[in-house]
1. To which of P, Q does the computed value 2.3 (distance in nm of label points 7 Å out along Cα→Cβ at positions 13 and 29) belong?
2. Computing distance in nm of label points 7 Å out along Cα→Cβ at positions 77 and 93 gives 2.2 for which of P, Q?
3. Thinking of P, Q, which structure, once helix-only ellipticity at 222 nm (-39500 (n - 2.57) for each DSSP H run of 4 or more, over all residues; to 500) is computed, gives back -22000?
4. Can you tell which of P, Q yields 1.8 when distance in nm of label points 7 Å out along Cα→Cβ at positions 37 and 61 is derived from it?
5. Supply the structure label, taken from P, Q, corresponding to relative contact order in percent (Cα under 8 Å, 6 or more apart) with the calculated value 22.
6. Using mean count of other Cβ atoms within 10 Å over residues 5-12 for the comparison, can you identify which of P, Q gives the largest number?
7. Here percent of Cα pairs over 26 Å apart has been calculated and equals 39, so which of P, Q was it run on?
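Bear in mind these aren't lab numbers, they're just calculated from the coordinates by the rules spelled out. Owing to the predicted nature of the structure, the values given are computational and were not obtained by experimental measurement. Cβ atoms are built from the backbone, for glycine too; each structure is taken alone.
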Structure P
Amino acid sequence: MYVSDSQYLVKGMSEWVAGWEARGWKRKGGVLENQELWQKLVQAAAAHQVEWRWIEGHAGHAKNEYADVLATRAAERQERSNGLVPSGFDTWLAQERARGRYTDYDPDQELHERL
């Protein structure tokens, strides 16, 4: 399962990408922006069974809030990872729980939903 607060990404991959590909990577209205990124994402997803799920951003979903923290920090520092790095989510979640936040959050909830 891939969870995102971007409706454009989720709808793009679950509803629109087949049409874009069939039309030679063009939208009905013309040029498809970021064509190379969409093609890379399609290629990466092809090796997996992906369920694309949208969640509302800034609505208290712990993993989405953490992704926002990481993105904001990287933008402020003008950093990039240049590859895979440990997420640090468990440490962040423990710190947030110590502050009284996300106390009922089950980090494995999405796994339980699929069973």
Structure Q
Amino acid sequence: MKKEYYNPEDLKKFGEISKWNKELGDRFFEYYNKVFEEGALTAREKSLIALAVAHVVQCPYCIDAYTKDGLQRGIENEEMMEAVHVGAAIKGGAVLVHGVQMMNRHDQLSM
């Protein structure tokens, strides 16, 4: 039997994080639910953002959840993949822009 570190069934237990600290768990879920309410951004837009961020932070639970959420909101597969590419571009750019720090430090140390 194949064992995986990330058990898809664990996603169903997410709400149980309040068991060991009800106050903080409840506050987190209050905040989390508030964030995903319709506002300046639609729930659909927020779902796409969440999907892209899920890939950047490499959370398989979030990827599962927001792929499902996106499908339920009518988000097309091309839109999902484009969101993933946006996340990849930002992550890649963040890595590369830190190269400026390396170049600056190199120049300081080489003097």
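1. Values: P: 2.3; Q: 1.6.
Only one of P, Q returns 2.3 for distance in nm of label points 7 Å out along Cα→Cβ at positions 13 and 29, namely P.
2. Numbers: P: 2.2; Q: 2.8.
Going label by label, the one that fits is P.
3. Values: P: -13500; Q: -22000.
It was calculated from structure Q.
4. Values: P: 1.8; Q: 2.4.
Here the read-out was taken from P.
5. Numbers: P: 31; Q: 22.
It must be structure Q, since only it matches.
6. Details: P: 14.1; Q: 10.1.
Of structures P, Q, the maximum of mean count of other Cβ atoms within 10 Å over residues 5-12 occurs in P.
7. Values: P: 33; Q: 39.
It traces back to Q.
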